[in-house]
1. Which structure, out of P, Q, was Rg and Dmax of the Cα atoms in Å, for residues 54-301 alone derived from, given a value of 17.6, 55?
2. Mean count of other Cβ atoms within 10 Å over residues 30-37 computed as 28.5: which structure among P, Q?
3. If mean count of other Cβ atoms within 10 Å over residues 158-165 comes out at 21.9 when worked out from the coordinates, which of P, Q was used?
4. I have -13000 for helix-only ellipticity at 222 nm (-39500 (n - 2.57) for each DSSP H run of 4 or more, over all residues; to 500), calculated from one of the structures P, Q. Which structure is it?
5. Taking distance in nm of label points 7 Å out along Cα→Cβ at positions 14 and 246 from the coordinates of each of P, Q, which one would give 3.8?
Structure P
Amino acid sequence: MTGQYPKDFDRALQIGRPPNVVKLFPNSRALLVSGKVIDRAMRAKGKAMTIAANGRSYIIIRGVLAAAQRANAAIIIEIARSEGGANPYCAVDYWDIARQVDQVCNELGITVPIAIHADHYGIKKVEDIEPAKTEIPTLFESGMTSIAIDASHLPDDRNLLANLELAPYIPKWAGLETEVGEIKGKEGLSTPGEALFLIQGLNAHDVFPDWIALNNGSTHGIEESDLGIQVGLTAEIHQALSRYEVSGAQHGTSGNNSDRLREIAAKTHTTKANVATALQMVSWGLEVNDYGNAATDEDGNFIKISGEGVTEALWAEMQAYAESKGLKGGNFKKLNLPFENKILGQPKEIRERMSRRVEDFVYNLLVNVFNARDTAPLAIDAILTAGSYDLGPKARRLEDPSDWTEAKIIERALTINQ
């Protein structure tokens with residue numbers, strides 16, 4: 001790709017990296033950019049979304065970046081708070097993921113634009129807000145270029161108020177995602193009214209999210225039903241939000257086949273598709289179906305492909321550990337932290353076959369499912385057009401702040417969907 005537009009790439013490298021990235025990596029050739037840049041590239045192509053790849057391990061990060069380069073696609077690498085926060089189950093964390101991505105980009109000569117996203121920064125109770133004011137700035141000091149404030153566990157009014165209270169601690173240039181309707185929650189699917197309430201309230205206070213994530217039938221981990229993502233509902237909500245210029249972030253893609261994911265890209269305003277569990281399983285060498293789920297045998301055990309992923313001896317050790325801890329199904333994710341260093345201590349050919357398997361899986365998603373091929377130049381064009389790392393908001397204020405005071409937010413929340 002470098003040969004296609006070396007001057008454009010060099011210029012984007014000079015002006016497109018945010019100040020925190022420049023400070024951390026002053027001599028880097030990695031084009032780490034705001035999440036806004038990635039969203040704009042997908043919108044410019046149209047009917048396209050890119051992978052927000054969950055970097056649970058160094059091996060996954062390598063494979064995803066190689067796939068992005070091969071597809072000439074702008075992408076997002078992310079880690080969630082539960083995975084890489086203060087109490088993680090992964091070795092890759094909020095504070096070192098940017099360093100790992102930067103290192104791999106420079107080693108492999110990756111020239112596509114990449115955003116580093118703090119996914120699911122969870123606010124599960126009001127008491128979580130105050131410590132978040134200290135912790136969120138540390139994420140950006142460590143190289144994050146985008147964040148998802150997830151207060152969706154809270155009632156609608158408290159979700160909105162939490163987003164407003166934390167907005168000043170997020171750089172204006174950074175990508176911003178918000179969420180309504182807890183993923184796999186018990187309260188039913190998101191509605192246009194709930195989504196409008198959140199986005200309109202933010203808009204009134206000059207907070208313009210790049211993405212909104214919905215409870216649209218998505219789940220995290222291994223899908224246990226065939227319901228899957230509700231494309232029609234997603235399109236309806238996105239249409240209701242259209243004047244606010246917010247894109248969709250699709251969570252929980254595992255459990256939805258390629259045709260469903262193509263439909264999401266084609267029929268909704270989704271530009272960001274999170275992929276997590278599938279990448280972990282692929283890297284280990286497990287058989288994965290078109291739904292992104294690891295296949296199981298008649299006894300419910302994952303099927304390991306001989307000669308793929310980790311060695312057979314290490315896989316046996318991982319299974320024994322899981323059994324000793326009572327880990328089954330989706331909880332195999334808890335193997336990431338105790339086995340990361342053992343995986344990195346495998347022979348080079350084993351590590352490389354693991355990352356190649358991730359690369360092939362992600363390349364197919366980017367090119368044949370998400371329609372993200374050749375979006376890297378569009379991301380670079382967005383930087384050059386803006387002449388800056390800061391692309392500014394897509395929307396403008398449409399709502400009257402006086403209609404969205406705290407008291408009125410609490411009052412309005414009582415009438416959502418009525």
Structure Q
Amino acid sequence: MNINIASLTKRLALAAIVGLLAGSASAFFLLLLDWSTAKSAAHHWLLWLLPVGGALVSWVYARYGKDAAKGNNLLLERIYDSDGGPVPLRMAPLVLLGTAITHLFGGSAGREGTAVQMGGSLADAVSRRFKLTSADRQLLILCGISGGFGSVFGTPLAGTVFALEVAFFGSIRIRRALIPCLAAALVGHYTVLAWGVHHASYNWGQLPAFSLTLLLKITIASILFGLTAWLFSALTHKMKAILTRLIPNVPLKSFVGGAILIALVYLLGTRSYLGLGLPLMDAAFEQPSAPYDFLGKLLFTSVTLGAAFQGGEVTPLFVIGATLGSTLGDLLAVSVPLLAGLGMIAVFGAAANTPLASVVLGLELFGIHGYGPLCILIGCAVAYCCSGRSGIYSSQQLRPAWSAIIRKRRNK
């Protein structure tokens with residue numbers, strides 16, 4: 001196999017630049033997110049500004065955002081079709097401030113979408129600055145996605161696989177994209193650390209004794225993880241469709257969505273499902289979650305995203321999966337931290353149609369001790385096979401080989 005050293009060096013240098021930019025953007029974003037979350041928790045009255053904040057952000061997007069309003073789907077579209085126009089650089093500051101406002105006022109959303117969009121838009125700006133070819137431009141957007149995902153979660157290997165898998169490689173050969181994406185993710189990750197920003201860690205502790213009964217229980221739980229991923233995707237898409245049909249004006253739609261969230265808070269008598277929901281996930285590893293916690297977080301997030309608030313889906317999916325797994329651990333008499341960890345990664349992988357990335361994520365987070373990797377493989381594979389056709393990224397396309405496999409699976 002012939003390797004063009006000059007071409008590889010160029011791609012690695014550009015990937016490193018993208019990783020540096022994505023990592024710096026993620027570091028700033030994580031600090032801003034911590035500030036927004038702390039203010040929201042300390043000043044409960046800020047929740048009453050959620051409708052106004054959502055309407056304001058949606059108005060800014062409608063007035064100045066243009067294609068940036070498509071979010072992650074725009075990045076996928078540009079990977080599939082490089083002639084579709086640039087990824088606007090304005091996407092980075094818009095999604096940064098929009099997500100901060102969502103969390104400041106209590107909206108239920110994540111952080112992956114923001115980091116990925118910032119990385120992708122910065123990467124496309126670099127490609128235009130260096131006047132790259134269409135193929136190199138597509139490659140650099142993939143590097144932006146991997147750099148953003150890997151740096152915001154502290155999981156560079158999962159970020160690499162996520163970028164390649166979520167796009168199903170598009171028109172780019174994996175062997176050409178793998179090393180640059182890995183370089184961007186690693187540089188992004190270490191850039192965040194260099195800025196003094198650190199990530200939360202999770203541990204499922206001592207694994208229970210291995211048995212076929214345990215594997216059967218994990219399989220049962222994984223089926224429920226897949227069905228929950230389907231429910232989240234389907235409900236979020238349906239919520240977007242219903243609100244858009246009833247309220248075509250986007251700022252007004254966000255205002256109404258914010259009002260619905262306020263009503264839900266007072267109807268249910270809890271603020272636990274607002275924001276990222278990380279306290280729920282932390283508690284899920286310590287003790288069994290309430291049986292309704294995963295549904296509460298799922299509903300709040302579907303309303304938030306359906307009403308066009310800015311933010312990602314992945315962190316809420318982590319919380320939904322961890323709380324469901326924690327509940328199932330108690331019901332099935334299985335280690336609560338083990339099923340919380342499996343639910344965390346399996347629901348994400350099933351909803352995003354990225355089972356390989358979720359496996360790698362699990363290995364990075366929980367290690368390769370004992371039969372843990374086997375549990376991760378079973379959990380992610382079974383959940384993915386039970387998640388139906390609805391994914392969180394509407395512009396995601398499947399490669400022909402994958403399409404045939406999935407159609408066959410779904411038609412059974």
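Readers should treat all values here as calculations from the given coordinates under stated rules, not as data from a laboratory. Bear in mind the structure is a predicted one, so any value in this text is a computation, not a measurement. Cβ atoms are built from the backbone, for glycine too; each structure is taken alone.
1. On the way: P: 17.6, 55; Q: 19.9, 59.
Answer for the origin of the read-out: P.
2. Values: P: 28.5; Q: 17.5.
Only one of P, Q returns 28.5 for mean count of other Cβ atoms within 10 Å over residues 30-37, namely P.
3. Details: P: 21.9; Q: 28.6.
Structure of origin is P.
4. On the way: P: -13000; Q: -23500.
Value -13000 for helix-only ellipticity at 222 nm (-39500 (n - 2.57) for each DSSP H run of 4 or more, over all residues; to 500) corresponds to P out of P, Q.
5. Numbers: P: 3.8; Q: 4.7.
Of the structures listed, the value fits P.
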